[in-house]
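These notes open a run of structures that come right after.
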Structure P
Amino acid sequence: MSRYKHFDDELSTADVHEAAVLPELDVDEPNQLEFKPQLRNYESNGASSTKKFNMNYLKIYLLRRSRLERFLMITTILLLFILFVSFLSVYNRQQEKKAERSEQICLTPACIQVSSAIYSGMNESVEPCDDFHEFVCGQWIKKNIIPKGHSSWSTTKELSRKNLILLKGILEQQVTSDEAQRDFSAEYEAVKFYRSCMNVNDIEQQGVQPLEKFLQENFNFTLNQWIHIDQNRTWEEQFALLTKILLSKYGFSYFLTIAIGPDDKNSSWNVLHVNQPQLGLDSRDYYINSSTNNRSDPETDARNKIIRDTYIKVAADVLQYIGFDKNQSEKRINNIVAFETELAIVSLPMEVLQKPNETYFLMSLKQLQDLYQPLRVDIYSLLNDMLNINASNPIKLDENDQVIVLSIDLMLKVSKILQAYLLNPQKSHIVIDHILFSLIFDLSSHLSTTFEQLSFPLLKELYGMESLPERWEHCIKETDGAFGYGLGALYTKAVFGEKDRQQAYELISNIREMFDKNLDQMVWIDEQSKSEAKKKLKKMTEKVGYPDFINNRTKLNERYIGHSMIENEYFNNGIKVLQRERRRSILKFRQKVDLTDWSMTPRTVNAYYTSSANEIVFPAGILQPPFFHKDIPISLNYGAIGTVIGHEITHGFDDQGREYDADGNMRSWWTKLALDNFEERTKCFVEQYSDYALDGQAENGQRTLSENIADNGGLKLSYLAYQKHKQRRLNNANDLRLPGLSYNNDQLFFIAFAHSWCSLETRNAIHYDLINDPHSPARIRIIGTISNSVEFAQTFSCQPKSRMNPSKKCHLW
C-alpha cells in the first residue's frame, strides 16, 4: 500500500470446482477390486423341531412367577429398552455435531453479504491454476462499471465510497444544538466547511473576485498587472516576494520546495528538507521521451505528447477566462511548458527517489545562499522570518546551519535554469507566469466551478474520466483534508468499536510473530543481520483505527482552534486551512518528532509504513468488509486485511525500508554477504514484473520493486500466521465456511486476497498508474504474487509449470 504516504447472476452450484483435499486412490485396470459374496448353506424348513424356539417354554416360565416378579421383569426390560434408545439418540447427536463441526457454515449477515460478493464476482469456468485473477474477479469485472466522476473502480474504492456516503449522511444532519454553535467544536467546524463547499450559488457569484483579492492583499499585485506584465525586464524582486510569502504563509513552494520533517539519520528530530521543483504535470516522464530513462517506448511517448498538448490547451483556456487574450494565453503557456521541461530534465526520476541513501545530502545555508544570491533571494532572512512564529522559542539560522537536499547536483542545475530565465529580460516574466499559474491551479478547487469545467479535458486525458465527480463527493474529500480528525471522530463513532480494534491488534500480533519465526528458517541472511532484523521487528510500533486524541474533545478542538469557518466563504475557508496547517508544520522545526501523529485520517481506505518512525498504521476506513469484520471467518480476515498487514510489515525490510534501523535511522545494519544475497533475490522480482504488460505498456519492475516485495511478503506471512492461528484454536467457531461456496478455508484465504484487489480502470488511468504509481496494477498484483506462492499451488493442487505455478519463483521474506 501507499507507504510513505496501496451481486447478481449467480452461477449454478453444479459449476463449482472443488479442489481435492486428499489425493485420489489409483487402481490399475487389469487388477480391479472385486466383490465376491460368500455362499452359506441355510438349513431347509424340514430341519429338526428341537432347534426351533418353543413359545410354550416362555409361557410356563411366566406362569410360575408371582405377579410382583412378572411386573419387575417387564419394568426392567422396558427400562433397558429406554436406556438403549437414549444411548443411541445421544450417540447419533454427537456424531452429527462432529460432522457439523467439520462443515460448519457461517450464517451471520456479514458472512452472507461477503459470500454473495465473492461468489457473484467469480468466473468458475476458469481454472484457478490457469488465471487466478480471472477466476476470482472475472464476473466482478463484467458486472461492474466505473461510476460517474471516476477513472477506476475496485473493491477498495467501493468501500471508500460507502465511507463517503456514511459521512455525507452525518454531515448533512441539521445541527441544532445552541452549545455547538456557541462554543468551538471541531465536528461543527467540519460541518460548516462542508456546507461552504456545497454552497455553489455563492461560489459562482463571487467568480474570480476571491483570487483577485488574495493577490492584492499578499503581493500588492492584480490580475491585470500580471496580464500586462513587462516582458522586457527582469523580475527578481517579484520572484523573491512571491517565494517568501507563498512558502512561509501557505506552504506553496514551486522552486525552493522547503519542508519540515524527520532527519533520516537522526529520526527523533525535525529538520529542514529541500525537495525538487514542482511541475504542472505530476511526473517528469510526461515532459521527456522514454529514451531519456533508457526505456524506449514509442506508444508511451505518443500518449505523453497528447497529454502535454491537452495541458497547454486547458491552461490557455484558464488564462483566457481570467482575462488574457487568446494569442497571449497560448504564447505564455507554451513558454511555461518549455520552462517546466527544462526543470523536468534535471529532476530525479522515481527510481532514484526510491533510494534513501542516494538522496540524502547535507547542504550548508551558505552554499544555498550562494546559489540564490544572483536571484536576490536572501535565504537567511527568508528562513528566519518563516521559522520565527513562536516568540517563546526564537530561532536564528546562520551560514553554518544545514538543510537536507536530494542532490547537490540537482540544486546547482535548478539554480542555473532559474538564473538563465530570471536574469534574462526576455525570459524573466516566464518564471513569474509559472508561479502564478501554478498558484491558480492549486487554488482553483475553491473557486468558481468554471475552473473545474475548463480543466476537465486534462482530467479526461490523464485519467479517462467521463465526467467530474458529484459535488457532495468532492466536498467530503475536501472536508476530510481540512478537518480529517473532526470528521474521523464522527466516522469512528458510527462504524468502528473497541472490539474491532482489539481483533485487528490480535491479527497484527500474530503476523508479526510469524515474521519472526519465518526469519529463523531463512538461510540466505546471516545471524548478525538476522539479529538486527529481529530488533527492528520488535521495536516496530502499530497504530490501529484512529489516534486516541480524537476521543478527547479538548485535545481534538485544540488541533483546529483559531480559524472558524464561515458557511458562505469557501475560498477564504480554504486559505485559513492552508495557514493553519503551515503554522503547525513550521512549529515542528527543531522539535522532537511527535510519534502519536498520523499521516492518514480515520475514514481512509489505505494503510502505510513510515521508515523514520518504524511504524505501521491501519485507519478504521480499511478495517471494514471486505477487508475485515469481527463476525466473518478468520480465513477471510487473514486473506484480506492480513495480507495488507503483512505488506506493511514487510515494507520495513524491502529495498527502501532495509536502509533504516530499529529506531528509524538510516544506518547500514547488513553484512556484505546478507546484502549481496538480498540484492540478488530482488533482481528476480525486477525481472519478473518487468515481463508483465498491461494495455500494451510494460511495467517498470524497478519502479514497483518495493511494493512487489511487500505484496509477496504480506501474502506469505499472513497465510503462515493463519495456519498457526488454526493450530492454536482448532475448534474456533470463527473459522467457519461461507454459505454457497464449496471452497475450504485455505482456499478462501487466497480468494479473499484476490477479491480485495478486483479492479476496473480506463486506458488512460492505466497509463497514469504505470507512470506515477509505485504499485503494480491490480491484475499484476494478484498474478505476480500468486505465481510466487508455493502455499497457493499446494492449496489448489496446481500442476507443476501451470501458469500460476511456474517453476521459477521469486522469494525474499
Structure Q
Amino acid sequence: MSTDAVRNFRYRYDLDGLRGIAIALVVFYHVFVGRVSGGVDVFLLLSGYFFLGSQLRYAAKPNASLNPWWPIWRTLRRLLPSLILVIGVTTLLVYFITPQLMRTEFAQQITATLFYFQNWELAAQDADYAAASADTSPLQHMWSMAVQGQFYLMGIIFALVLAAITRIPRQSGLRQSRFPSVQQIAGPILIVITIVSFLYASRHGLFGTGENYYSTWSRAWELTLGAVLAIYGSKLRVSPFFGNIMTIVGLIALFFTGAIIADSTAYPGPLSLLPLGGAVLIIIGGSSGGKVSGIMASKPARWLGDIAYALYLWHWPLLILSTSALSLATPPWWLGITIIVVSLGLADLTYRFLESPLRQHAKRPLADDMPVNRALATLKQRGGKMRAVGGGFVAVCMVALLMVQPMWLRSIQNLEGETLDPASYPGVMAHFGAEVPDEPVQPDPMLVGGLAPPVSMVHCFIPKDAPADFFIDIDVNGDPCIFGDVDAEFTVYLVGGSHAEQWSSGLDKLGKRMGFKLVPLLRQDCPIELGDTSGVTPVCAEWGELAMDRMLEGEPDLVISNTTRPQGEHGHGPDMVPAGYVGFWEGLQAANIPFLGLRDNPWSFDENLMAREFDECYVATEDPIGCGMARERVYTPLDPAAEILANFDNMYAIDTSNWFCDAEWCPTVIGNVMVYRDMHHISNAFADSAMPLFEDYIRAFMDGAPIPESRVPSFDPLPLPAPEEQPLPGSEYPGGEQAPVEQLPGGEQPPFYQEAPPAEVPPEEAPPEEEPPADQPLPYQPGPGEALPGSQIPAT
C-alpha cells in the first residue's frame, strides 16, 4: 500500500453501522428464530476489512516499527477485558444458578476461549451450533472470537513481513530500487488465499460439516475478502444513485439470509455468498456517500456498532442461562425481549466503563518513538493509574479463570477409582432388598459426567474415527490392555461399543476378586454386528469382522456384550434385537464360545422425543423420578433377546430392566447412587453396585454349572400381558399384517428384529393342541433359519 493511499484513507463510519446491524441480526435470529443469520460472517468480513487494512496501511509507512509486540498489545487491550468479564460472570452464573451446565466440556471451553482456540475445541467436542436450548454451552458462540483472534495474529505477522520485504534494497542496473509496495504484494496473495479457502470451505457442497463450520481454514476467505476490499475497494467509484441502490440491495440480502438459509452447516460454504455478497455491495455502494450510507453512519447506528463486540459477547450466555434456569427448550417472546434489552444495557456499560477506558487510544508507535517512556509517564496521572489498576484486575481475573479447568479435572481425578461403601450406597441392590440409608447421592451429580470407565481412562477404548483395522493392545502407561486378574487363566472378553464398555469398572474389580482376566475389544459407536450390518457404519462392520477374528483366535472362556438396542437417534423405546447381533451370536456358537448378554439400559428423552441428559436434569431439579424414564417408554414387557438366546447352547440373556427400573419408573438415582453419567451411559459406581448380580452368572460359567435363576426384585412387577394380546416386537399376524409399532417423528416406522433359532438347533416337538376358533389368529412362530428383514438402527 503506497504512502499516498495511507494519507488519503477515509474512515468509513457507515461500516460501523453495518457492524452493528450484523450483530443485531445475530442476536435477533438466535433469540427469536433459533438459527444462524449470516451476521457473524459479515462481522468476520468487516474484521478483515478494518484490522488487516489498518495493518497494511501501517506497514506501508517508511518508518513503521517491526516490533510485533505493539500491535499484539493493542489488540489484547481492546479484546481481552470485555472477554474476561463475560467469561467470569458466565462461569459464576453457571456455578450458582445453572450448575447442570458445569461440565468438563464447559471447563475446557473456558481455557479454549481465553487462548483463542475455542473453534477447534468445539469441533473436537462435536458441538452443534444451531438453535439455543437448555443444554447448549453458554460459551459456544466464542468460536468466532477464536477465528478472529487467530486471524489477527496471522495478519500482524503478514503485514510486518511485507513491511520488512519492502525495505530490502535491490540492484536494478546502475540504480538501486526497492521491492513493490505493500499493496502490490499483499493484494494478489490475499486474492489467492481467498479463492483457495473458499474452495476448501465448499468442498462438501452447499452444506458442510460441523468441523467445516468451525475451521479457521474454512473461515479464512471471509476475513481475507474483507482485506481485499480494503485494498481495492476504494478504487471502485459509483454514483450516489447507484450507490444507494447497491446499499439497499445489500441490506435486503443481509436481512433475509437467516430466513432463507435454515441449516447452519451451509456456512461458510457457497451459500455464504448471499450475506457476504450483500456486505460487499454495501461497502462498495456506501463509498459514494449516498443517503442510505449516511443513515448507517448516524449516531444511533454508530452506537450500535460501538457496542457490537460486547453485545455479541453478552447475548448468548444470557440466552442459554435463562432458558436452562427456567427449564425451557426455547425462549418465549417475553424472555427474548428481556434478553435483548439486558444484553444492550450490559453491552453499553461494558463499552463505556471497561472496553473504551482500557483500550489503546494513542497512535501505534513508529520505529523512532519511545512508547515505554511515554507509558511510564502516564502512570503519574490519575487516568494512567486507573488504567493500570484496571489492567491488573483483568490479569488477576484471567489467572483465576485459567484455574477452573485444572481444579475441575482435579476434582474428577479424586473420584476416579473410588469404590462406594455398599452398605451406604447399595445402588442396584436396592431393587433386590438392600436397605437404603439416608446418605447424599454419590458420585457427585455435578462431577459424574467426567468419570469415564477405566478402559477409556487408559486409552484402551478405540475412537470412532480410527481405521477399521485399528486395535489397541498397549495402554497409555505401556501395559497390556488387560483388566481384572491379569494372571488368571479364565478369560472374559468384553466386546462391542460404549454400552458394553460402561460395565468395565465393575467387571475389572470383580475379575480381581473372582480370578478372571478381562480383555476389552471395544470401539466407540461400534456394537458388533455380523451378517446383516445395516445397523452400523461400513467401518464398524469391517471392524466387527476383525474383532470376531480376534475372538476366534483368542478362544475366550466367556464373551460379554449387549443384546438389545433402543430405537431412533435418541434411544426411543421399546428396545429390540438388531439382526446383526444374532449373526454375531451364531458366529460365537459355531466356535463353541460361551456368551453372556446384557439388555441395554434406558436412554433419556423428553416428551418431545428429544435427547435429554440424565445427570444435568438431576443437578437442576434433584428429582430422580422426573428426570428418569417411564418403564413402558423404554422397555417391552419381556426381554426380546431372551427367547432368541434360549435356542443357543451355552448362552444366556440377562434381563437388566429390573436393575434400572421398578414396576413403573426408571429413576436417575437408585440406592443413593447416581445411575447415569450422561444421556445414555451408566456411571462407574452403578456398574460396581451390580457386580453381586454379575457374580451369580459368571460363577456359573467358571464352574461349568447351570445358570441360576434371576434374583427376584423387592418390588411387585407389573403382570405380563398375554402373548396373543401383546405380540413380541417383530412378530407378524398371519397374512403378512405387521404388528403395530409406535411411529417416530420425522422418520419411517422403526424396525424390530425377532430372529429365528439357528438351523442346526432342531425345534422341540410340541404336544398337539386344540384347533383354535377360526376368528382367533395363530401366534406367529418363526421357522428354522427364518428372519425378518433388517433396517437401520442407531449405534453407540
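No lab work stands behind these numbers, since they all come straight from the coordinates. Keep in mind that what you see is a predicted model, and the values were worked out from it rather than measured. Cβ atoms are built from the backbone, for glycine too; each structure is taken alone.
A value of 14.6 was computed for mean count of other Cβ atoms within 10 Å over residues 237-244; which of P, Q is the source structure?
Attributed to the structure labelled Q.
Kindly point out which one of P, Q the value 215 was derived from, the read-out being volume of the Cα convex hull per residue in Å³.
Traced to structure Q.
Could you tell me which structure in P, Q was used to calculate distance in nm of label points 7 Å out along Cα→Cβ at positions 213 and 429 as 4.6?
Of the options listed, only Q reproduces it.
Here helix-only ellipticity at 222 nm (-39500 (n - 2.57) for each DSSP H run of 4 or more, over all residues; to 500) was calculated and came to -17000; which of the structures P, Q was it taken from?
Matching structure: P.
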